[in-house]
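Chemist: There are structures below to look over.
No value in this document is a laboratory result; all are computed from the given coordinates. All of these numbers come straight from a predicted model, not from anything done at the bench. Cβ atoms are built from the backbone, for glycine too; each structure is taken alone.
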Structure P
Amino acid sequence: MRDRNLNIDVLKSISIFGVVFIHGGHLLGCEFDMTEIMRQLFRFAVPCFIIIWTMFLEKGLLNKNKTNEFSYLKKRFVNLFRVYFIWSILYFIILADFSNLTLIKIVTTHFSGYGWAGQYFFVILFQLLFIYPLIRYLYTHKVFRLIILGLSIFLYLLYAVYYDLPILSKLGDRPFVFWILYAFIGIGLARDSIKPVNVIWVLLLFLVPIEFYIKGSYAGSPYILFSLLLSSLLISIYFTKSATFEIRPTFLQKVIAVVGKNTMTIFVANPLAILLSDKIIRHNDLNCSLIPSIVYPFLSTTIIIIICLTLAYFLRLTRLTKIIT
């Protein structure tokens, strides 16, 4: 663990906490308006994971020669698909309604990004990986970068106005076009072509709940918001380029390193942990005041992460870690 990047591990730890908070913050009950605001604030987590994933993908490619690039991308795809397939099969067995199942439902409901919480993340990565050589080419030309920026802004505006159209509501936030800018930032970070930003810009994250409030009855994807796009980009840049964390307690260092190392396991296993915990833990259905509505969701999230880390430990003991995560 000595060679791990503390800044990246801190960002990954906060991001995976955010993912689990969104999925399972309700575990102990005690929902309140503040709980939903915190969910909105944690939405930066998935965009940050896209950026981190792209950054490491690009760093790997920069160390390969031209003849080995395709083999490297193919290997990354196979590893990613293996994790996606194994966990999708598992959740399919657990969640599918076998009494009302058709081939179309199997594909569209259980294997296209809607099968379990977090599955869509793999669908997005598959698309980005498939066109990654093109993304790299576009990034290397300033004109194309500006064109992609303009198209992205246009698509975000289009979705903001017409998100309730049948085709857009069905596609949701899965199409790669909504995620290319995040891939660009990941490439820029890997190539060290992005300048550091001041920590003050991280505060733009609070624009996310403000945008939700302004849009009122907005029922579109929470990931296709200008405030989230801007704040996620700046948060990723700050943590990877600007921040210099000095965490003195050794225990806390180890916790961050362990969580950072096991983010994929936590990501794929947290829906399972939530399903199992829901059957065991008794919910608090009372209307909670402000403080409990903050404490309970954080406690719920911590419990789920501990369960996932325990699973990660046993997977390592059985040497299954490299197969299913």
Structure Q
Amino acid sequence: MDEFFDQFFPTEFLIEYLENGPEENMDRFQTYVVYRFLTFAAKENPAVITELRDTLECPLSMDNLSDIYRFLDQDFYFSPSFSENSFDPVLLCYAIAIIDDKSGFGLAILNRIFKEACPEISSVDFSNVDVDLELLLQTEVQFYAALAICSIHYSTLIALLPKFAAAYMEDLHFTCEDFILYDFMDEYFETKNCSANPAFQEMTDTLVLATLQSFDTDLENFTLDGLFQLKHPAGRFAAIYRSGAIDMKDLPVPADAAVLMKHILSYAAAYELRNNLYDYHLDEDKTITLTNWKENLKWHYVQYTNVYNLALSSFVAACYSRKLLQKQFEENLRELNY
């Protein structure tokens, strides 16, 4: 595998996440890889979608949008983007239902789809850790079928992860910028899964609070500023008028919006921290550590401004994205006659 791709399929992180994290981490991983398999399988054969609709005991309604949000909100990892004008939101609901169904009924349906879409993969004995995955996995649907089968039915997943990494292809889009950001942090601070490290969390929380204080505001008022920009884009967002600005009437509940804003602020702070460490502290002695950052990490107006602007822009974009996701999910349900 090209070493460039290691940041997109970070084997060491995956092992840490699955072996040393809570039990629900494996459920989340399984749901994600099943979802990715279904999206690629549906591209090759759209009948997969109606087969799932007709066989899974999973009647969908707009209430299931909360299942999607809940899955996306669980952590930074394994939160996919959705292709425009696709059935991806519905397929995520189906993947959630399959993994949550402990009766085995959903898995039986999934196993049938594995055999229909990838008969050559469904017959592989993944208990053999010497299997040549680079030779076996030539397409996206094969890769995700193998990863899903291995994660659900075999105990050899951890041992085979390096082989999956070696078979990785650029178009798989397994992960996103979150992995790249935190992969850098893990390497810099010489820790595993730093986003779950209490010292790292304290550092980002402190940077968020310092950002808000530098602008003489707090989370509640900063969130209200973001909601105002949705209601009537102005100032820094005025440029969108030339593209067709829409004043959003159905605004998020402030309390829910504050939760979203807090999440986005934490990410913005970590992103700016990464830039700061990379630009000024990426030498052999790595001058900032998880034990000395309170004394040695120096942030100024430019860092706080970068966090503030990224968070506000991301919040507005996230609210528009949720609106688009809701519209797409509504259209999915209509087309599937739910």
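Chemist: A value of 29, 24, 24 was computed for semi-axes √(5λ) of the Cα gyration tensor in Å; which of P, Q is the source structure?
Modeler: Values: P: 29, 24, 24; Q: 36, 28, 16.
It was calculated from structure P.
Chemist: With helix-only ellipticity at 222 nm (-39500 (n - 2.57) for each DSSP H run of 4 or more, over all residues; to 500) derived from the coordinates and found to be -22500, which of P, Q does the value describe? All intermediate terms of the calculation are to be shown ahead of the outcome.
Modeler: On the way: P: -22500; Q: -20500.
Considering all the candidates, the number was obtained from P.
Chemist: Distance in nm of label points 7 Å out along Cα→Cβ at positions 104 and 128 computed as 3.2: which structure among P, Q? If you can, show how the numbers build up before the last one.
Modeler: Working: P: 3.2; Q: 2.6.
Source structure: P.
Chemist: If we compute distance in nm of label points 7 Å out along Cα→Cβ at positions 48 and 256 for structures P, Q, which one ends up with the highest value?
Modeler: Details: P: 1.2; Q: 3.0.
Of structures P, Q, the maximum of distance in nm of label points 7 Å out along Cα→Cβ at positions 48 and 256 occurs in Q.
Chemist: Next up: Can you say which of P, Q returns 39 when relative contact order in percent (Cα under 8 Å, 6 or more apart) is computed? Walk me through the numbers on the way to the answer.
Modeler: Details: P: 39; Q: 23.
Answer by label: P.
Chemist: Computing FRET efficiency 1/(1 + (r/R0)^6) of positions 24 and 272 (r between Cβ atoms, R0 = 30 Å, to 0.05) gives 1.00 for which of P, Q?
Modeler: Working: P: 1.00; Q: 0.50.
It was calculated from structure P.
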